[in-house]
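Next come the structures, one after another.
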Structure I
Amino acid sequence: MNSLFHTYGRGLSLLFALLTAAWVIGLIIFPQLKMIERSLIYEDRGDALSQLSTHIDRLYADLDTLRYEQSALSRTNTAEDRAHIEPLEKQQATLEEQITALEHEEQLLKEQKAQTGRFSFHNYTSMNQVHFEIFWKTLLYSFSVTVLCFLACYPIAYAMTRVSKPALVALMMLGLIIPYSINELLRIFSWVMILANQGILNHMLDWLGILDLSSGGVRFLSSNGSVFVVMMYTYILFMIFPIYNTLETLDENQIEAARDLGAPSWRIHWRIILPHSKPGIAIGSIMTFMLSAGSISVPSIVGRGLHPDWFSQVIYRRFFESSNWNIGSAYSLTLLLACLLFILIVMLIFRVNIREIAK
C-alpha cells in the first residue's frame, strides 16, 4: 500500500482500493454467498406448497386470458359482444376470489415451512447417477482440453522465445490475437460450418479423394472430439501467453551450457526449460481448465445433441428450463469446489505458490 501511496498519491490510491473492494464484494463475494444460501434451501416440487403455487400460476394465466377477451370485445362495442362481457366479468370475479383465498393458504403454508427448518444439504446429496457421471466426465473432458492446449502451446511459446527478430515475434503475436477480435459466438459457429457433415472439411476431403461426400461425410460433430478442438481454439491464448511470459525470462546461458556439456534437446527441455516454465504452465492450466469446465456456449452449439452432455449444460437446464435455482446453485458450487481442488492439486504438483503464479 505504501508503494501505491508513493506512486499515485493517497487520494488516488484510496480510490483504487475502494473500487477494488466494491468489485470483489459486489461481483464476487455477495453473489457467491447468495448462491450458497439458495443451494442450502431445498424445495420439494411435489409438496402441497409447490402444487398450490403452480395452481395459482395457472389461475393467473386464465385471468389474463379473460381480461384479454374482455378488452377485445369492448373494442368492437356491438350488442352481441356486450352480451358476452357480463359472463366474462363474473368469471373474472370468481377467479380473483379463488386466487385471493389460495394466496392466503399459500402464505400459511410458507410460514409453516419456515418453522420446520430452513437449511439442509439435500440439494447436494440429491444428485442422481446420470448427473454424477456427467459431472466426473466433464472434469475429465476439461482436463483433456487442458493437456491438449499445453501440447499445442508449449512448442509455439518456446519457438516465439527463440525468434531473434522482434518484428517476427510481433507478427506471430498478431496472428494469435487477430481471431479474438471476432465475437466468440461467430468463431464457434465458424467451426460448426467447418466440421458439419456438409462442411468445409468434408468438402476438402472429398476434393482430395479421401472420401465420397455423396455417401455421407464424416460426422465430426457427433463426438466430444469436435468440442475439444473448438475449446482449444477458444482458450489457447490463456495457455500460450503465461508460458511465453515465463519462458521469456529464461537465461539463454543455461541452455548453451547444457548443450556444451552434450545434453540432448529432450533433456534440456526436461531439466531446464520445463522446470523454469512451471509457473506459466500452472496458471495456463488453471485458467484453461476452469474456462473449459464452465463453458456453456461451446458444448451447446458444437454438435448440439450429438455428443455427451457437459455438466455446464445440466446446470443451465436446472436454472432456466426447470427453473430450479436452488439445485442449480448446488450444482454450480459443486463444480466450483472441484475447480478449486484442481487449482490446489496443480499448485502442489508444480510446487508453486500464489506469489509465483501472480508473477
Structure II
Amino acid sequence: MIALAFLATVVNYLDRQTLSVVGPFLRDEFHMSNTDYSRVVSAFMLAYTISNGFSGPLIDRLGTKLGYAASMAWWSVAAILTAFSQGTLSLGVFRFLLGIGEAGNWPAAIKVVAEWFPVKERALASGIFNSGSSIGAIVSAPLVAWIVLRFGWQASFWAIGAIGMAWLAIWFAVYRTPPRMEREVQAPPIPALRLLRTQWVWRFTVSKIFSDPVWYFYIFWFPQYLRTAHGFDLQSIGRLAWIPFATAGAGNVIGGWTFEALLKRGVEAQRAKKMCVWIFAFFMTAAIPAVLTPNVYVSIALISMATMGYTGGLASMLSMPADVFPKNAVGSIWGLASMGAGFGGMVFSLVTGWVVDHYSYTPVFFGFGLIPLLAAAIVWRLPERVQELES
C-alpha cells in the first residue's frame, strides 16, 4: 500500500517538475522574464493553496481509495493539457489546473499511512512515500530533457500525464482499507473549521508557510539558477540537476531512521519528532554558503545538503497529525496545513522572481537558508494534546 502512495508521489513530481526542466526552453519560446516565470509558478501555487482547503476534507468524506483516484485523474489530464500552451497566459492557466489536482496527493497519502501503520512506524512510512517526490524530481531532469531533445517539449507533457493514467488502473485493482480501521475511517469527519480553531492545527499550518517554500524554490528555480548563474544549457541541466533531489530522497529515510534512533534512546515520540525537525533545519542553512561559492559543484553539494535537511525534517512532520487526531481527520488537517504551504510558496515565488530580476540569487538563498529555523521553532511549540477537541 505504501508503494502505491510512493508511486503516486513520483508521478505528482514528474508532472510538476516537467515545467521546471522545460522552463528554460519555454522562456525563450514564449519570451518570459523571471517575473513572468514566477507568475506561472504562482498560478500553480495559488490553485494548490485553494485546492488544499477542500481536497483534504473531500478526501476524508470520499475515502482514501476514491479520493486519491479523483486527484490523480484531475492532475494527469491537466498535465496533458499543458502540451497545448501557446504562451505565458495559457501556460499559467494549465498549471493552475494542475495545482488544483495535485493538492490531493499528500492528504490522501497521509491517510494511507494513518490507516495502515502504527505510531512507531509512521515517520519511516511517511518518509518512504514522500521520497517519491525526490525520485520524481531525480527522474524528471534526464527523462524530460531526453524527451524534449528527441520529440519536442509538447511530448514531455503528454508522456508524463499518461503515466498517471496507468497508475489509476493499478490503484483501483489493488487498494483496500484494512478491516480493523473501517469503523474509525467511516465515522463522520471533524469539520475543518473546528480543526483550524485548535492551537495545534493553526500553529502547524503557520510552520508550513515557512518550511515548504524552501522546497518549492529548489523544485521550480534550481534549473533556472544553474542556467542564469552558471551558464548551463538544457543538456547540462539534465545531467546534473537531479543530484539535490537524490539527496532529498535519502533524507526521507534518514529522517525516519533518526526518529527511530531517538525512540530507542527513550525519547517520547512527539518530542523525538520535534527534535528531528530542529536537527534537519540546521542542514538547510547550507543554502547560504551555496550561493557564495563560485564553484558550481560545491554549490550543488551544499544545495544537496539543504534538500536532504528539508525531507529529513518532513519525514517527522508528515506523521505528526495522525499521532494526536482521529484517522478521519488527518486528511483535513493536512489539507489545511498545505494551504499554508501553498500560500507561502506562492508569495515567496513572486518575491523570488522580483528579487532575481532586480538584484541576484544571493538574498534569495540567504532567506531560504534562515526561514527553516523559524519553522522549526514553531513546530517545537506545538501542544502535546488537543484539548479543544476534548472539551
Structure III
Amino acid sequence: MEPDRYVCLCALSKVFAYKCAVGRQLMNHFGGPAAVFAAPRDELSAILSGAGAAYASQLLDSALLDWAAEEQAWAARYGIRLLGIGDPAYPRRLAECEDAPLLLYARGDADLNASRVLAVVGTRKATWQGREACRRLIARLACLDEKPLIVSGLALGVDGCAHATALEAGLPTAGVLPCGLDEIYPRQHRALACRMVEQGVLVTDFVRGTAPAAFTFLRRNRIIAGLADATLVVESYRKGGSLITASLAASYNREVFAVPGRMTDVSFAGCNRLVERQEATLVADEETIPSVLGWCSASVQPPRRVLFRPDDPPVRRAALRLLESRGPLAAEDLSVLLRIGAQEASVLLLELEMDGRVVADGSKFYVSL
C-alpha cells in the first residue's frame, strides 16, 4: 500500500530540511513525494550518490516513515494543518522561492495566499519611536478597502508590536516561528500567540521537538520574506536579523521599505543604511507603503488605539498609561510612580502579561503591546 502523501512529505521535509531544493528535485524526478519512497533503491542511491549518500541512507531507513506517520497524527491531534508544496493552500509567493520548504505546519485559519501581504520586522530592543511608527503604519493599512495580512516573527520588540497592532486593528496576522509548533518562542508571547491562532495563524517548517537556535532564526527569516509582497524594516541596528530578512526579500525580487531615524539614533542605523545604499524605499509617512505597492484606496480615519477596557480599575489604567508613554518599566519603577507596594506592582504586571496586554521585554522590564 502506497504511504500517505503527507506522511511522505513529513519524512522528506525532515531529511531535506536544510536542502529543500534537493527534495523538490527528487519529487519532480520521481513524480511526487510518495513516488520517492516507491523508487527502486538502486536508482535512489545513484541519484543521491557522493555528497548525497547520507540522504539516501536516511530515506531508505524504514523507521523514517514510521516517525512521519506519528508526526502527521500529532499534527491532526492538535489541529495543525500540513501544507505541502504544490497544494492549493501552500503560499504561492513562498513557492516561487528556490529554497521554499517542502512542508509547512500551520495552526490557525488565516489565508497565507491573501491578495496583499506585508512582512514587518525590526529590532527586539524597540524604542517608543519604533513602536509608534509600527502602530501608525499598520493602522493606516487597516483602513484599506482590501485588508492585508501582516507577517512577522513573533519576537520581542517590533515583531510583537506588529502582531498586536494587527489584531487590534482587525487585520489577520501570521507569526513565523523558529521552532516546532509544540513550543512557543519567546515564552513571553504565549498569550499573544493564543490570540493569533484565533485571528491569524502560526507557521513553521520545523518538525516538533525542534528548539530555537541561531540557525533556525536564519531559516525562519526566509519564510517571513518569502510569504510577503514586501518587507518593512521598522527599526534596526547596524546589524540584526531584520536586515537579513530585508536582504532575502530583495533576493526574491520583493519590495523593501525602511523607516528612517535621526543620525544619532543607533537603533535606526540599519534602516538608514538600507536607504543610503538604495536597498530600501524610505517610508516618509503612512501613505508611502500603500502608494508604492498600489494598495491605495479612499483614506479613512485610522481606528483610535484602545488602551483601556471598560472594566479596568484606575490603578491598571494608570499602569498602562505609564507603560505606553514612558516605554520599558520594571515593577519597582511602577511601584514608585504609582505609589503602590512592590508586590502589588509585580502582581499587576503579571496580570497584564497573562492578559496579553504587556510583555516582558528583557529580564525585568515590561512594555505595552
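Below is a table of values for the structure above.
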read-out	value
Entry that produces 1.9 once distance in nm of label points 7 Å out along Cα→Cβ at positions 102 and 350 is calculated, selected from I, II, III	II
Comparison of I, II, III - label where distance in nm of label points 7 Å out along Cα→Cβ at positions 198 and 262 is highest	I
Comparison of I, II, III - label where mean count of other Cβ atoms within 10 Å over residues 54-61 is highest	II
Label whose coordinates, when log10 I(q)/I(0) by the Debye sum over Cα atoms at q = 0.08, 0.12 Å⁻¹ is calculated, return -0.44, -0.90 (choices I, II, III)	III
Given -13500 for helix-only ellipticity at 222 nm (-39500 (n - 2.57) for each DSSP H run of 4 or more, over all residues; to 500), calculated: source structure among I, II, III	III
At a computed 23 (relative contact order in percent (Cα under 8 Å, 6 or more apart)), which of I, II, III	I
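Readers should treat all values here as calculations from the given coordinates under stated rules, not as data from a laboratory. Being a predicted model, the structure only gives us computed values, none of them experimental. Cβ atoms are built from the backbone, for glycine too; each structure is taken alone.
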